[in-house]
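Got some structures for you, see below.
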Structure I
Amino acid sequence: MSNAQLKKEIIAYSKRIGIDKIGFASADPFVTLKMRLKTQQDLGYQSGFEKGTLEERTEPDHLLPEAKTIIAIALAYPSKLKNAPRSKSGERRGLFCRASWGEDYHHILRRKLGELEKFIAERNPDEKCLSMVDTGELSDRAVAERAGIGWSGKNCSIITPEFGSYVYLGEMITTLDLPADTPLEDQCGTCNKCIEACPTDALIQGGQLDSNKCIAFLTQTKDFLPEKYREKIGNRLYGCDTCQVVCPENKGKNINNHPEMEPDPEVVKPLLEPLLTISNREFKQRFGSISGSWRGKKPIQRNAIIALAHFKEKSALPALFEVLKNDPRPVIRGTAAWSIGRIGGLETEKELKVAKERENDKEVLQEIEKSLETMKYE
């Protein structure tokens with residue numbers, strides 16, 4: 001079988017197993033990407049979640065010797081939440097971003113790539129393959145761009161003509177020498193809507209992101225959130241969709257090809273107050289199957305506390321007082337102190353002063369003192 005014929009068979013098989021889009025790229029080094037990543041590194045724009053050295057991230061043969069081709073895949077995910085529960089006074093809700101709806105996409109894409117690997121191995125048992133999804137060394141976006149899946153948008157997402165940027169990406173490095181596809185031309189043009197809409201100005205310019213300012217990154221951190229970003233978070237518990245929602249290429253795009261990606265409204269838009277005291281077991285049972293749970297419950301709880309301040313939810317004050325008094329984690333106590341101060345009310349001053357007397361952690365004390373200084377009494 002010729003390599004061109006094998007490529008056709010792989011494409012046909014990918015459609016049969018539910019892969020929405022597939023592309024093929026050479027495994028040559030990503031020279032331009034390497035320079036861009038070095039610049040990001042020098043400017044301090046990296047998140048710290050990146051894996052591997054610059055060479056491993058840009059030279060596929062460092063990961064798989066004799067690599068010749070990279071097969072890129074994309075699966076489209078839904079953008080509309082059906083039967084979404086209302087967030088109202090006394091029952092405020094947070095929100096997980098669309099990329100955390102349904103089953104964890106890492107598992108879904110790995111299954112698809114595993115099926116592709118098996119299909120290839122049955123026809124070419126001597127060839128080697130190495131698959132990765134998101135947490136691998138290679139840049140999913142750079143591979144997808146080279147493979148013609150879509151163009152790299154100013155919002156730092158791959159934008160496909162068919163599905164917009166609402167796609168999950170994965171790739172497989174292989175020693176097979178398959179014909180490469182042609183990259184798509186950039187179609188963002190003069191549009192800057194994503195850059196203008198970014199809540200924290202994390203998009204420095206088209207295609208350049210300061211990860212440390214990005215809400216999607218900030219919601220995943222475990223330490224105190226810098227105060228200047230707390231009000232920007234709103235009711236986001238995990239991730240941020242702003243730069244995708246405003247993108248004209250995403251208008252009207254809502255794909256429901258994969259039942260396992262369909263969101264449970266009560267999971268992705270949960271009540272905030274119960275999150276403050278959720279146990280590890282309860283958290284795992286309820287949220288463990290979605291990608292937004294990967295950092296554990298602490299960031300989600302901290303973000304829920306910030307969200308209650310965003311809503312100025314006075315009915316949550318008793319629960320926040322309990323957190324400030326009894327939670328063993330300084331980040332959670334300190335964030336609760338900040339939230340209490342932002343919500344305000346006559347009863348809060350007494351609670352904060354009592355907390356100040358018993359508190360030993362320096363950072364928590366700073367949060368209490370700032371809240372007492374800036375507290376509103378209406």
Structure II
Amino acid sequence: MSEYQYYEFQAIDKPLSQKDQQVLRDISSRAQITSTSFVNEYNYGDFKGNPLKLVEKYFDAFLYVSNWGTHQLFLKIPRKLIDLDLASKYCIGDSWTIYEKGDYLIFDFTSETEDYDWEEGEGYLSPLISLRSDLIQGDYRCLYLAWLFCVQMDEIEDDEEEPPVPANLGNLNASLESFANFMRLDKDLIQVAAEKSIAEQKSIQNDQKLKTWIDGLPKSEKDTIIFRLINDGDPHIGNELLQRFRKTLSIKDSKSEEKKSRTVMELLQKAEAYTKKKDQQIAEQKAKEKARKEKEAAIAREKYLNGLAGRENEIWEKVSALILTRTPKNYDEAIKLLIDLKDLANKNNATSLFKSKLMTIQEEHRRKPSFIRRLDSANL
């Protein structure tokens with residue numbers, strides 16, 4: 001079997017120049033290269049470039065998928081737009097890393113498993129790219145999920161306490177759902193972790209405070225911001241200002257709730273109990289559904305047999321006629337009718353008569369092995 005590897009790089013903030021594209025072409029003559037992307041698949045051989053260095057110099061996102069179970073995602077973000085102290089609290093295990101590269105941070109999320117199916121990487125990166133915007137806007141839920149994956153992989157000590165639980169962990173957007181699936185994160189573990197996550201909505205009060213904060217900025221600084229916006233085309237000015245504003249909010253205004261942190265062991269035990277309870281509920285529901293269907297089938301069977309009552313002789317004659325055709329299809333039909341006759345006999349306390357007639361059938365057709373095998377299999 002050939003090996004499969006998929007590499008996809010995306011430039012978001014700044015497109016690739018013609019010179020950049022030529023450098024990339026020298027790395028791979030077969031890659032699909034545009035002003036914003038660099039994509040390559042390998043069924044034999046390997047990629048000659050260094051993904052981390054390429055992201056550092058040219059790209060903002062990178063995805064890697066292999067047929068031996070490796071998933072990897074890089075996101076590059078300007079350092080000034082990330083609270084590195086807070087982000088570092090989530091970066092404890094071995095499955096994700098923060099690389100500091102000059103004015104940028106590169107987040108490296110890796111998931112490896114021995115239990116995998118062959119899969120291709122095309123289409124994986126698109127729904128994950130908006131995680132970068134979420135991080136820039138201060139939504140660190142993907143970092144908590146990455147920490148939770150390290151918990152799942154036994155990379156963190158049992159007595160280690162969890163980092164701050166971000167808001168809205170119980171209401172993941174499409175990108176976060178894709179990220180959880182990409183990392184192969186246990187959904188029950190997410191469910192348990194989300195129990196201590198507040199449901200936070202946009203605050204009208206904070207909007208008013210933002211307006212007040214903007215009014216308080218010096219005129220010279222506002223002029224500088226407008227100049228940067230028009231002249232430099234900086235796509236992150238708004239997010240940079242929002243981050244500055246958030247730092248002015250007090251703990252009370254941020255709507256954070258003081259909650260006792262859980263340990264890794266507590267999370268794992270609660271997730272195990274949650275899974276067990278959920279499986280039990282599913283089993284009970286399946287049992288109820290099975291009982292309902294069996295009851296409906298029994299009622300239908302009773303109605304069917306009532307419709308056959310008084311026609312026993314007619315059915316015996318039809319059985320004999322079907323057997324005489326010597327065709328497998330009619331043998332099967334004859335067996336079905338014999339089962340009906342047996343159930344009618346049980347219903348009417350006439351089992352002795354049924355057995356007598358069945359023995360006659362067996363004797364008359366003992367030289368038809370195909371029919372006799374069917375008869376034996378039916379346990380009549």
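Among candidates I, II, the computation of helix-only ellipticity at 222 nm (-39500 (n - 2.57) for each DSSP H run of 4 or more, over all residues; to 500) that gave -16000 used structure II.
Where does the value 58, 30, 14 come from, among I, II, when Cα extents along the principal axes in Å, for residues 41-96 alone is the thing being computed? Computed on structure I. Computing distance in nm of label points 7 Å out along Cα→Cβ at positions 137 and 337 across structures I, II gives 4.5 for structure I.
Largest in relative contact order in percent (Cα under 8 Å, 6 or more apart) among the labelled structures I, II is structure I. Between structures I, II, the calculation of FRET efficiency 1/(1 + (r/R0)^6) of positions 177 and 281 (r between Cβ atoms, R0 = 35 Å, to 0.05) yields its largest number for II.
Work out which structure the value 0.00 belongs to, where FRET efficiency 1/(1 + (r/R0)^6) of positions 249 and 329 (r between Cβ atoms, R0 = 35 Å, to 0.05) was derived from one of I, II.
Derived from II, not from the others.
Each value in this text was obtained by applying a stated rule to the coordinates, not by laboratory testing. Just so we're clear, the structure is a prediction, and the values are computed from it rather than from any experiment. Cβ atoms are built from the backbone, for glycine too; each structure is taken alone.
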